[in-house]
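Several structures are given next for inspection.
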Structure P
Amino acid sequence: MNDSVTPAKPTMLARWTAIPDERSASGGQSASPLGQWAWAWFEGARNPHVLLITIYIFAPYFYMHLVGDPVKGQSLWGDLNSLAGLIIALTAPILGAVADAGGRRKPWLFTFSFTLTATAVALWYALPGEAGLSLIAICALLVATIVSFDFTAVFHNAMLPTLVPDKKVGKLSGLALALGNFSGVILFVFMLVCFVWPGQDETRNWPFVPAAPWFGVDKAAFEPERMVGPLFAVWFILFGTWLFLFTPDQPRVALGPAAAVKRGLGSLARTIRSLRNYRNVSWFLLWRMLYNDGCNAVLIFGGGYAATTFSWTTQDLLVYGVILSVFATYGGVFGGWIDHKFGSRNGLLIAVGGTMVGLVLSLSMRPDTILFFIPYDPTSPPVHGLPFFESWPEIIYVAIVIVIAIFITAAYANSRTMMARIAPVPKMAEFFGLYALSGTATAFLAPFVVARFTEFSGSNAIGLASILILLGIGWVGMLFVKTERAAMASE
């Protein structure tokens, strides 16, 4: 008779909360699957801030209705992003030092999450004609919310290597980015179905569209545009809170804030000084700063430019956001393919070069012109029966920008791969710290350049075209970077 008893299978909750028997990339204990997913969902909850406010919905509303002049709006939007970028460039290294040397991240992350949420909610009171907040107050809120968003990234990113082994860092990071795009698509579709399409003649017979906007939202009072801040805040609270509940934090280090900053900045200074021994890596970081800043600017100004050029409504911009968010996810796959096929340096040249070509082609599209020279009658009948992108210039423009989104995502992905292939292995963590720093050091430059070119030329297109300067310098500089592992230097 067999008296052995088959052990009971662990419950789903037990599997999700079990601590794996493996060390994290930073050398500590890895987090449970639930803790890892909660970390990833924080990014999924946070990233819609960029999509809803910085790129697709609030930025065009700011241009056309709060400022009331597309050229002045783009110029002021550039100045606000430049000011936010300057604050981030000056303070992010200090915060990074605190994250590295001070132990716990959650208290800092909670503080900046609170300011991010509060400043986003306050954008509801941004009414045209200063009927709510003054334009100065709105500008201050925008700077504060952009800075808060980046500060949450500092401490959120610092938690990543403490949660999973080195071999799983890329997978968890990719999951977080995918959740960010997925969240954006969900919120775009939600706004279309519940607030924008209800009441339109073209969508009246669509069975999934309500007869009237939810909650009595008034489109004439620009409530769909103003509600993106509160909508983001609700989403952020619902899905970002999980991190504070289930993701483990580092233990408190017996250092005061001043000592933590001193230790962290001292380590950073030593790493920066060591760059003189790693010339190839140094050149890569320099050129990457410029083309990365240019890629960011294409995203920051793209939504506003499209809206002012084609007189797009919030409906058009929401559909535009859905399309680009979906296709941008393929950029990582494309980046991996060109990296494997042509090598990291050449893959970057393809991605950045494709972004430049795409930007030129996008600027060639106007309501009455295709590719600079082909005339088009803007009074022509719609080319299809859908209530958005009804002309050939609009359709071709969207197709071009889809390609740009893929190239930009590939440039982001391939930059990280390039760094992993050329940095000295024993100093990999330090050099990825410099890599993160180089992503913020010139964050103010591209918005400042676009603002000045827009202001001096009186043209949104020329302002956007100025991004080619940064992209071009970065592309040429990358010709002199080699895809070879740096040997460890004696220091």
Structure Q
Amino acid sequence: MVFSSETFLFIFLPVFLTVYYLTPNRFRSVTILIGSYLFYGWWRFDFLALLFGTTLWTYVFGLLVDRHEGKQRQVLCAIGTIGCLSVLGFFKYFNFLAGTIASVMGQDAATLSIWHVILPIGVSFYVFESISYLVDVYRRESLPARNFADFASFVSLFPHLVAGPILRFRDLREQFASRTHSLALFSQGMTIFIIGLAKKVLIADTVAPIADTIFSQSAPTFIESWIGASAYTIQLYFDFSGYSDMAIGLGLMMGFRLMENFNSPYISRSITEFWRRWHISLSVWLRDYLYIPLGGNRKGVARTYFNLFIVMVLGGLWHGANWTFVIWGAWHGAILAVERYFNWPKKAATVFWSLPLTLLFVVLGWVMFRAPNVGSAMTMYAGMFGFNGLGLTPDVAWQLPREGMMVLAIAIAIAGFEPRLKKLAEPSLMIDGQGTASLVSEWVPALAMSALTVLVLMRLADQSFSPFLYFQF
């Protein structure tokens, strides 16, 4: 089940919210848990056992870590963390390792495996959240969960379960104990949800065929490859940030305040700034639970550069079991190290070409991120640097939808400013000289959101199923 499906919008969500608000406060964690498990089990019911097992393992080891001191505390945290990583490692990287070993041995991967391991949706996210919980309890930065229902509800909370943001229990612990519910908060959440849904349906899904067409070409030209790279740059951002907005909106409808995950990343003037604006929850996780434990910038200059590089390589590998993700992570890690060496983030604000240069680095990285393999990425790079010709060929031109090209041009123009749309969700009124609220300030946003909702629903009725890109991670 996905947020942009009719089943979710017209059946699951209304029923869940009705039951949720009819449930007494002390039982709402149980309602969240049951609803979230139904939401997750809609995809594959059997993988609920893995989700439940990981949750129970983490909860038990969190209690054990909290009750012990010294070496025992450290060992228990390590065992709990290794258990969580084993789940991620097996399901996400078994096929990749089997294929790599088979390739080295000159054999078919099927000879090393009697089955093909299916990747459980959302496993990368809930494993990272489980690890952060154990480490926070170990560091005494968080108390353990009050009860299993609260912790299980946190891990499985359906708004963020399958594609983030990556949350930390310590940030929501008190919200599970007590949170505010109001019509104003619910309305604000609904507005943010609709904006996110519009970003996914009206923009990301509309430009997706352009990226798919170009990336499938055997020898895209200069113009074609740049159109394709630009289309994917827009598609990925509006798809993923759209999902995050929907998750935040759904959280507000339930009284939860989830962290922002994007902040106009395409106006960054350095890759360092880009990672403060893009997938913020992942950046924070990598910093707090990987970069700092490795020593951060406390063990000398050379070690700092190495830490930046290796953290981004591992961050790339987290996205998927493919050499393309490893190279993409290494690309960003190398640039981060170079920027730190030249102190570039502080200088970039005064250099007019820092923004287009950063965007160029980002787009080049997205090509490797999107390509199914390194060879396909190199084909795109050949086109982007003019080795396959310059113009738009007739065979490709007729495959590019006119609507998609128009939306792509508009999306490029607004990509740096679209987060400001969420100001429509903020409950603020203009007051005139007589002390009365301006009718314009009340009704214009409401009418705009109503029109946007109708447009989104019309589009949903006219298109086929389209999963979110980050579901594969």
Structure R
Amino acid sequence: MRYLGAMTRLASAFVAPSPDRALVWFRSDLRLTDNPAVTAALAAREALFVFVEEMQDGLRPRGGASRWWLHHSLASLGRSLAERGQTLLILKGDSRQIIPALARQAGAGRVFWNRRYGQPERDLDAGIKAALKADGVIAESFNGALLYEPMEIRSKAGGPMRVFTPFWRACRALRDPARPVAAPERLPPPVPVMPEGAVPLAALELLPTRPDWAGGLRASWQPGEAGASARLAEFLSGPLRDYGENRNRPDSVSTSRLSPHLAFGEISPRQIWHATEAARMAGQAAGNEEDIGKFFSELGWREFSHHLLFHFPTLPTANYQPKFDAFPWQDDPAGLAAWQRGLTGYPIVDAGMRELWQTGFMHNRVRMIVASFLIKHLMIDWRLGESWFWDTLCDADPANNAASWQWVAGSGADAAPYFRIFNPVTQGEKFDPDGVYVRKFVPELARLPDKFIHKPWEAPHPIRQAAGIMLGQTYPKPVVQHEHARQRALAAFQSLSGESL
């Protein structure tokens, strides 16, 4: 790649490192508020702020929805830096070459970044830190992503925690989350250097063009630090009320929808925690103590997922429980395609998959329903579902995505039992009782009465005809019958485990 070639040429340019010059390397922390790496750079007389689109072996390529979000998040970060007299330098290539070469050319005596917790990222960071040290450069990393780092929380035996409730109890017993640091009003001036490998944002080619499928994403989201702050304020003043009860309802705005902003580090969990606490103390939070406690526990599940990824680095690709290696997954390309396109014949499943495709997001309760359907109704390997979510979710996260899929499959830590098989009809009737969610994303069913909205095959022919529905033509028949699928899945689990169900 020409970018790598440019950085290789830079390696020959060397300026003695100066402690007055700092390089800040952005990754999944695209904000200025409560960013420890940015805060560390404020002591420097000059600074270089860098983002590298990493193109190297060992790192998982971003999915399409993540790439769209990244473009707009970087644009937002660039504007925030420019308002403070700085520039965001964008490069593309192998960060193992780029970061040491940039430090040499700029004469940076210190390099700062915030930590990541996947094994490939940790190995990469360790290698870069060693290369910088060999050049006489001090490299420092910080916790910019979590309330409690995975290495802090241990079981009584000294090992990793494997069950959520004691994990979260241990976190809360450790200390309260640190208070966030305000965004700096000004930053050190730029280091007077411009490497050949620097590219404009557009050169990363993150946006879809042929075709441009991102219209629904643009209508649904405001990526960037300002968008994250606005989303949090909106949640605290509204949906937090009755969060404990309503968070499972996809037919209304009942959750924070902060997950994409957290995934890109546009807001820190410390900011969320303390903003919620401040609103509660001031009487400005919509929710009561139970609602706030449930919301905090959802942050806790995010922490637990990163804890698992740190201690079990194969989580995205291998069963946490090895006994599932023998599970008789089905090779069913047609079933997988029907699931991906939202054409399974089960309205709540189809609504969720279409919401995902249109908006890059899916309500958490519906994520559990569609994941259960793929794994237990179709008996398709959870890794194929995880891969689809990785490509289509704006909030695709290596820890949350893998841990959640394994939780539903029953193969993960503290997992739902495999024999817990969601009935998509009763799940729809319970959590979307008036069919609002289904009608929004499966409009061909919009004219069905509520009684049949989650089971159109049971509607008498005259009712279907009046609603303009021809099963198998305007809307598919169920790809599998629930009771048959349930019995097949239970039999497979029993053969795997030897358990009597």
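Read-outs: derived from the displayed coordinates by stated rules, not from any lab. Nothing here was measured: the structure is a model prediction, and the numbers come from that model. Cβ atoms are built from the backbone, for glycine too; each structure is taken alone.
Name the one structure among P, Q, R that distance in nm of label points 7 Å out along Cα→Cβ at positions 34 and 282 of 1.5 was derived from.
Numbers: P: 5.0; Q: 3.5; R: 1.5.
Here the read-out was taken from R.
Suppose Cα extents along the principal axes in Å works out to 76, 66, 51; of P, Q, R, which structure was it derived from?
Numbers: P: 76, 66, 51; Q: 70, 66, 50; R: 80, 53, 50.
Comparing all candidates, it corresponds to P.
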